[in-house]
Structure 1
Amino acid sequence: MPTRVLIYTHAFAPKIGGVETYVMLLAQGLARRFRQTETDVRVTVVTPTLAGNWNDAALPFRVMRQPRLATLLRLFWRADVIHLAGPTFVPMLFGLLLRKPVVVEHSLYQAVCPNGLLLDERSKTVCPGHFTAQHYSECLLCNAANTSWRKSLTMLLLTFPRRWLCNKVARNVVPTQHVGRRVSLPRTVTIQHGVARHAGLQRSVEGCLIPPICFACVGRLVGEKGLHLLIETVRRLDAAGCNFRLKFIGDGPERAALEQAVDALGLRGHVTFTGFLQGEELENALADVAALVMPSIWEETAGLSAMEHMMRGRLVIATDTGGLGEIVADAGLKFPLGDVESLASCMQRVLDQPSLVKKLGEKARERALQLFQEERMVAEHMAVYRELLRESGPAPICVSGQG
């Protein structure tokens, strides 16, 4: 009998984001690795995301989009292992009622925070943990700041059964030790995300060091990324007479406000907005970037953009908080959360000492190869599945060279 691994994800291709990326890499890696073993394993990704122009037939695994309830139940019934990309309420409930081994991957903080970000929406500061401290009125006030009271109450109430279900699943998987401490759930395993190797890896760093030095911010342009801090930092460096460039690579709800701020401060000579890029266009846009800047004001759970840039062998300047600070460690430059002066000092160091780009870039590359390779992420997930299958009865998945 084949071993069936079902991955359920609310967001999937053609959508773009951290969850979508890691699910795609995990599913592709599982399908590829399993084909190399003697065990017949079938990987199915189930998602409510519509395909649009995306070609599912080109993927090495099966994709089921917006299945009917009866079909969803049948898929769950037939699965040997159920992997959930986030503590999605109904799939968790189905898996547990059917007594299946359920693995929940925590890429956000939905198990301990109604908005999933551990970010106080009133002050845009890191939440100290009001839900786990049973300060439920604070949770209600927090989310009512940018939504209705009714929706805020619904978000709060749903967090209770969601956390209860997370306490019952077979394994909780977190991308960093920081997230493990924050969600504080039983049977937790840390498996750091992996990233694919990039076409731009072999490009020389020397091209990045030709003045003016170029920095970049890559990803969705949203409030929790702290992009307003970066604009203020650019203003300070401009006032100090520094010669540099900054690219915002990505799109999102904050783009219009950011462009307005740049125009109002007269910073167009330094700042450009490329919009969303991917593939070869993204690699070309990053070819002259000396350092990636990530001034997040929330406790990022991991920081996929940081991992990707480190894999390219380039410098990362990041907020020293949450999973992001853990990922960068001593292989980049870090600054305290929300500290514009310290961020400006980090960028100034790069302008004054361009050799840091190569020195720390090499260190970042070594760290990425050691910890953030896609193959390692897939192998560690496979080990979890094997352990659960041994516990629940079916024959374990065999992995070449691993017993």
Structure 2
Amino acid sequence: MTISMDRPIKRPKWKSRPAMIGAAAVGALALVAVLGLAVSRSSVRSLRVPASNLTIEAAAQGVFHDFTPLQGKVTPKDTLYLDTSLGGQVAEVLVQAGDRVVKGQPMIKFTNHDVELDVLQREAVASQGLTIAQQYQTTLEQSHAANERQLQQIDYDIVRLRRALDRRKEYEGQGVFPQEQLDQIKDELDHNLKQRPVQAATNKAQDDIRKAQLPEIKENIANLQRSMKQIVARLDDLTVKATVTGRITVLDLKIGQNVKPGDRLAELVPDTGFKVAADVDEYYLPRVRTGQSAMADFNGKEVRLKAIRVYPQVKDGVFTVDLAFDGPQPEGLTTGAAVQGRLSLGGDQPALVLPAGAFLERSGGDYVFVVSPDGHHADRRRIKLGRRNSEQVEVLSGLKPGERVVTSDYEGYEKLDRIEFQ
């Protein structure tokens, strides 16, 4: 078979250069589209999760109940602490924790030899000062009395001598009475008349001094008497007595135990009633204030309470609120009994509400996973929440009534954009 080398070879039409260029362009576009779809799909971070593992709730227009739950316990309304002012060695323990006592009842007796010696020395000094002051007061009073008696004696002698002289005058010169006797009477009368103004002036001067000194002396005596009582009372302080009527809750002392001044001896709960000390989540601290009302359950019966004190210190994520009974106290209250209730933070108001769930802990309320209309998946969406309680959260924006939200725990979903339902 002979083949001619000069015969031209014809290419198929579809293999022509323009056709090849067009086919390559179409293929490139198709590849770009496929790659774009792949990139688009890969940019959505998703995870397939069994629907049975999720809790789904719907947002609904309703009423938001503005409250916070309370977890507390019954505590005494007042607690008194008994300390020792003198210290010493425990001689007797007359009561025990749990006993009821009345005001003034002896509870603990101490011995303190240093205090006893000091009391004796101080008592002796005060007693000596009191004796001197009282003696001086007596001297002033006695001097005043003597001066008055002296003036009275002079007045009496003047009257007596005048009468004697008057009776003898009519017989003067008749030799009935000796002239010497008459002269003696005249001399005594003149002496008393001259002595009287001197005695009166002396009496007045000494009486002015007495009147000026007596108030100071009496005040000094009163101070010394009070000091004596206080000195003796120090011995009474060695016996610690109940300051009010109530029940002892803490007392742990042993005979012979040495106690320093200022040491705590016991705790006493007076008969002033009880209160509730409740722990509240720190989230609500800016909104809790005194005067707010609360409801709590006591033996199946709801009782109204009122916040009387807010402690702003936060510990372990909670702060403490003291609540008083707004009305008669329930019967049978015991210290330490658990209390559950609700503290009202404001009035109930219409709002778009969503049931509270574990999702709040992970998302902080900044986003939720909203279920698609077909129910096949849930997409991440930013929202804005307002008030919240243990049952509800107030939705300010990002959701519409009827939209369903995954409200179970978002652990492991923090970086996802979509949750695919199996």
Structure 3
Amino acid sequence: MTSTATSWIRRAPWLLALVVTAAGAVYALWLGPDFRYIDEEHYVTLARQLATHGEFSMHGDVPTAYRPPGYPFFLAALERLGLGVVGFRIANFVALGLTILATGAMLSRAASPLAAAVGSLLVAGYPLFFYAAGTLYPQILAMALLAGALLATSRALAQRGLSAGRALGIGAGFGCLVLTIPSFLFTLALTLAWLALRSGLPGRIPKALAIGLAAAAIVLPWTARNYLVLGAFVPVSTNSGVNLLYGNSPDTRPNSGVTADISAYEARADGLSETAQDAFYRSEALAFVRENRAHSLRLYALKWLNYFNFRNELATRSEASSAREWIMLLSYGPLLLLFVARLLGGWRRPLPRFDELLAVLYLGMPFFLAIFFTRIRFRLPFDLCLILLVAPYLARLLAAHPRVPLGRAGATGP
């Protein structure tokens, strides 16, 4: 391989990050300040209340914890800088660009420069990531935070040591993740269990404990705020009850998500406080599971399978289209097949430790999410794990191809 080709391969993550950020800025300008989803408007409203009045409230009169605080706080900081909705979207694309850089850094160290270039290209060219960055949802920010935590973990594994400072940094990153998307609490639990049992790092149990304590130090002040303001123990948000009901009700289907009809329950909950509604929805969902155990077990298994689906039933009908479903199938399907091939190849060639962690996170999350309901949007940050697992495999295939001169030097990876 020529020195010029080597140079371009090593620069690929930076070039791709710049291209995606620039293209994203143009796309954000084209989208303008209008909202396509009601959730976007809610996040922006919370952010503006925070920025102008310092209150986590929709209208400034009644405090809330219905939405997790991480993304509204992020947007509020941008609002204080004078940015509007278009600026918020551009910030999402900056987060996507940082994810590309983190992907390149992880793969360059764990596998090869060619794998780093392939992985960066897969992140940059994954249609769902670009589309999601154009929406005001927390998934891209969460993916960037996850990429940072994984990058620190991969470096610890490569150096065969996890310093106290790095452990605290990983924990702080996970704490921010939990405040952004509460289901990442399960991701944190999986990561801590893997570090303590499988990482092989010296002092791994105390370091895993340090990560957990650092994450708790980030989350607990918000939990205390909720107790003082709402008068109830709410670890992060008060939407877990309704989400549990959406996933466990008479109208729930494996792919229904928030399109399931729970209007009868909403009518009964009318007039209750936010925390009382949360408790009511949770109790009704659990009662449904107890009274329909065989059905609920089958539904749980189907929701687990739906985690790997390429289409969702959308509440916002205008955003649904067969073209998007085909794009999702043609972009996600090959990655999933390559992932399966990589796992099957593990019988002959065991996965490196970092890849093992990625596989645990990717395959472990649907077991938790299926308790509620599974959506492509919820899976989106973890598709990064899929790309990180597939990229070295693709790089080896490219390096072994007689007509592809790339990667002859240092492209084999682990």
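If you work out Cα Rg over 2.2 N^0.38 Å, for residues 64-127 alone for 1, 2, 3, which one comes out largest?
Working: 1: 1.40; 2: 2.06; 3: 1.47.
Once Cα Rg over 2.2 N^0.38 Å, for residues 64-127 alone is worked out for each structure, 2 has the highest.
When you work out FRET efficiency 1/(1 + (r/R0)^6) of positions 104 and 360 (r between Cβ atoms, R0 = 41 Å, to 0.05) for each of the structures 1, 2, 3, which one comes out largest?
Values: 1: 0.75; 2: 0.15; 3: 0.95.
Checked 1, 2, 3; max of FRET efficiency 1/(1 + (r/R0)^6) of positions 104 and 360 (r between Cβ atoms, R0 = 41 Å, to 0.05) sits with 3.
Which of the displayed structures (1, 2, 3) returns the greatest value of relative contact order in percent (Cα under 8 Å, 6 or more apart) on calculation?
2
Any idea which of 1, 2, 3 comes out highest on distance in nm of label points 7 Å out along Cα→Cβ at positions 80 and 328?
1
Just so you know, all these numbers are worked out from the coordinates, no wet-lab data involved. Model, not experiment: these values are computed from the prediction. Cβ atoms are built from the backbone, for glycine too; each structure is taken alone.
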